[in-house]
Structure P
Amino acid sequence: MKRFNIFTILLLALIWSGCSVSKDLSLPNVAPGLFRNSIPKDSSSIGDLPLKSFINDLTVQNLIDTALIKNYDMQIALKNIDAAEVLFKQSKLGYLPELKLQVAASSSRPSDNSLNGLSLNQFTGSTHIEDYNANLGVFWEADIWGKIRNQKAGALASFLQTEEARKAVQTRLVANVAQGYYNLLMLDAQLEIAKKNLKLSDSTLRIINLQFEAGQVTSLAIQQAEAQQLNAAQLIPRLEQNVTLQENALNILIGTLPKAINRNNRLDKMSIPQDLNAGFPSALLSRRPDIKSAELALNVANAKVGVAKASLYPSLVITANGGVNSFKASNWFSVPASLFGIVSGGVTQPIFQRGQLKSNLELAKIDREKTVIQFRQSVLNAVGEVSDELTKVEKLKMQYSIAEKRAQTLQQASKNASLLFKSGMANYLEVITAQGNLLQSELELTAIKTEQLNAVVGLYRSLGGGWN
């Protein structure tokens, strides 16, 4: 009858183990239908493109490859994945019973004047008693209310969160490396412009000096021409300094010591992609690592609510012990005489802890509601970032077109001013003004071109591209 009761308890435990006391909270539908100022051609998006299909510059690809291996933030993200994997593997063992091996030997001598001492001497003729025990114990808690299942689900979601965190680090790292390289090309172009303008200023200054010696201009003309020439000269060491600082920053980003970075491309040779389809916002939910991480955080929160609620209900524990036991060492492993076995089952219902357990459940529910809010916020931020980058791409294209026309006009104006000055039909102020305007317009044109490249990379990152 006892054996029947034990098997009955085990059978009921297996049946009840599929029960659940907590209902998961689902994700809210918060993604808009379209991005602002965007009419997608279809559901395709540049965020779906593999990294090396989107960024085809070999130098940038090599820098990114180095960063993915040596960048310290990336290495930490990978270690976090390893740690989460260990915890997840541990959680999968929750369904298995605990197994413990115990080997013990003891010897006790009661007082001769005690009841135990008198009884021992009377029945065994000995003044001490020995006990030798070797047993294997099994402890198993039935997952009646889904507590262990929720713990496993929470550990899985936490593990997947670390993978999404790695992807988020990678997308940010890819964008930062590409943008740092484009900034370096911009500084190279600006340095070239400054050196060209310095030569032009030197030529103008020589002509003005000749005119001064001929009595055609005053010393004021020389002073203003020298000031213009010094302004162009001062720009060169400043840009050289910025080049070195940008190289150092880029080296640190990719995890290498500061050194010169070889680059085989020029800013004016870099092309801006024309077909930048963003797709639909709903695709962000499955592509952006931060949104996926927020979604997994809700899974973790649901699991914690399930664990907290299951703690309010009775727990069924099955224990079993078996081994060999003897009062003499010589008979310790005498089988089957020394064999023994015990099987027991118990139901535990928390009573005085219910106040604390209910508080834990309410806190878990509040944390879950906070997680839903954080998910909404992550979607809102993602849609806002995409909209920002789309606006930048569109408006920078217009700015570049205007700035390019302005630079071409000023280039022609500077040439005309120099020719007219040499023929005596323009004064030195017109030449200096034309050269100064040309310098600023060409510097501004390189800055806008770099902003365009950075905006394209920013759009790629904000759409969830860069981790595949």
Structure Q
Amino acid sequence: MSERTSAPPASRRWVALGLIALAQFMVIMDTSIIGVALPKMQESLGFSQENLSWVFNAYVVVFGGLLLLGGKLSDILGARRVFQAGWAILGIGSLAAGLASNAVVELIGRGVQGVGAALIAPSALTLLVMVFGSNPKELTKAFAVYGAAAPAGGTAGVFLGGLITEYASWPWVFYINIPLALVALIAAPALLPDGAMAPHGSVDVLGALMATLGLGAAVFAVVRAEWAAVSTWVVLAAAAALLAAFVVTQARRKDPLMPLAIFRAPDLGAANLAQVLLGAAWVPMWFFLNLYLQQVLGYSAFPSGAALLPMTALIMIGMIALSPKLFARFGARTMTVTGLLILAAGLGWLSFVRPEGNFWIDVLPGSLVAALGMSLAFIPTLQTAISAAAPEEGGLASGIVNTGYQIGSALGLAVATAIAAAAGAEELGDRAALTDGFSAAFIAAAVIALGAAGLALATFRKSARRAEVTAGV
């Protein structure tokens, strides 16, 4: 079969980047756009306060659990084919989630969305390298735009969710994906290279199922947080067994979903670990900050979303204008450690939220400090993780790094949810108890960020190979 594998002409490369960045923006936005709509969904679909986080986790666990499969399929079937299939599945899942009349159907729809996102994210990153890989300087700029699309999508999703929930209704936070999916499906053939199909290779479906079920079981047990119950430990043991079986099968399989040898690449393991913990610290922040704005300060949906717009602006500026230059000068280790420490400081500030607080003191300063930290740490860890792999493993590397961030997000939120519930966040209507719970969640996220900074300091190589960074290699 004849395939167009070359990059598009220079005049279309940046338009192609726009489509690729839109993909990253969308799959991350779908983790956050439901944030402001959660109270309305809770009312309509009957979720408890504790189980409400599953509207987020149903998407993220499936997304993260299948990302390796998405990366492998991208390498075997061609990145553009997988990219288009992902958009089609995301559109179907969005329709189902919007039409849901009960919690079970809602979670199924969110899971289908997660399947689509797991195909889109790694194939998009592979396509980015295919389009810009021949020009290292442009590749670095493309990584900056792509990197900014992720946290910007997460924060902008909160604003859009508020706008939609306030002036339309909560199902439209899902319906908005459908026209965008159609645009992506129509534009992809004209803008993106096909990517050659691998002459051989098999798909490890069993491995993908073990990884997804193991991660899902772990998140379920942590969210449940009934540590005195035998069933909780049984679920945790099952999760550990499934994940251990996944690692064993990957070590023995001839054509594994995740070749363990890839982690021999310098700094790849360190960068992925940093991405895991970055997601674990960042996502609980916006989740509980949004609940604080609505359930404690009494903001309605639209003002709650708008309150987080300053974070979006700072992240965009930091990731596009600031982080690439500092990364080229100081290298991954310094940038990652510094960014995580600043993120921890912002989360620490947010932990002082008050029942009678206000946006200007309790929300804005801490959220801006946290956003600065995120913008400094995200690009170095992302580019290091992708660039460390061989070109033929681009889909796998992008799948691994996206998996790390999404699973870190799910587990971090699960831990923070359990801590918040134990500290009083289940007491709806009691602003003091809710604030205590949310404050505990911010402290937990700050501890994760501090731990991540320490691990990055210990695991990244001391030498900042600035020449390679500047070259985008």
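A few notes on this one:
- Taking volume of the Cα convex hull per residue in Å³, for residues 29-300 alone as the criterion, the largest value within structures P, Q is that of P.
- When distance in nm of label points 7 Å out along Cα→Cβ at positions 293 and 357 is calculated for each of the structures P, Q, the largest result comes from P.
- Cα extents along the principal axes in Å derived as 63, 45, 45 - corresponding label from P, Q: Q
- Origin of the derived value 0.30 (FRET efficiency 1/(1 + (r/R0)^6) of positions 325 and 437 (r between Cβ atoms, R0 = 35 Å, to 0.05); candidates P, Q): Q
- Comparison of P, Q - label where distance in nm of label points 7 Å out along Cα→Cβ at positions 53 and 397 is highest: Q
- Value -22500, calculated as helix-only ellipticity at 222 nm (-39500 (n - 2.57) for each DSSP H run of 4 or more, over all residues; to 500), assigned to which of P, Q: P
- Structure from which 1.41 was derived, Cα Rg over 2.2 N^0.38 Å, for residues 109-236 alone, options P, Q: Q
- Among P, Q, structure where relative contact order in percent (Cα under 8 Å, 6 or more apart) as derived comes to 27: P
- Structure responsible for 2.0, with distance in nm of label points 7 Å out along Cα→Cβ at positions 373 and 413 calculated and labels P, Q on offer: Q
Every read-out reported here was derived from the displayed coordinates using simple, explicitly stated rules and does not represent laboratory data. The shown structure was predicted, so the numbers you read here are calculated from the model rather than taken from an experiment. Cβ atoms are built from the backbone, for glycine too; each structure is taken alone.
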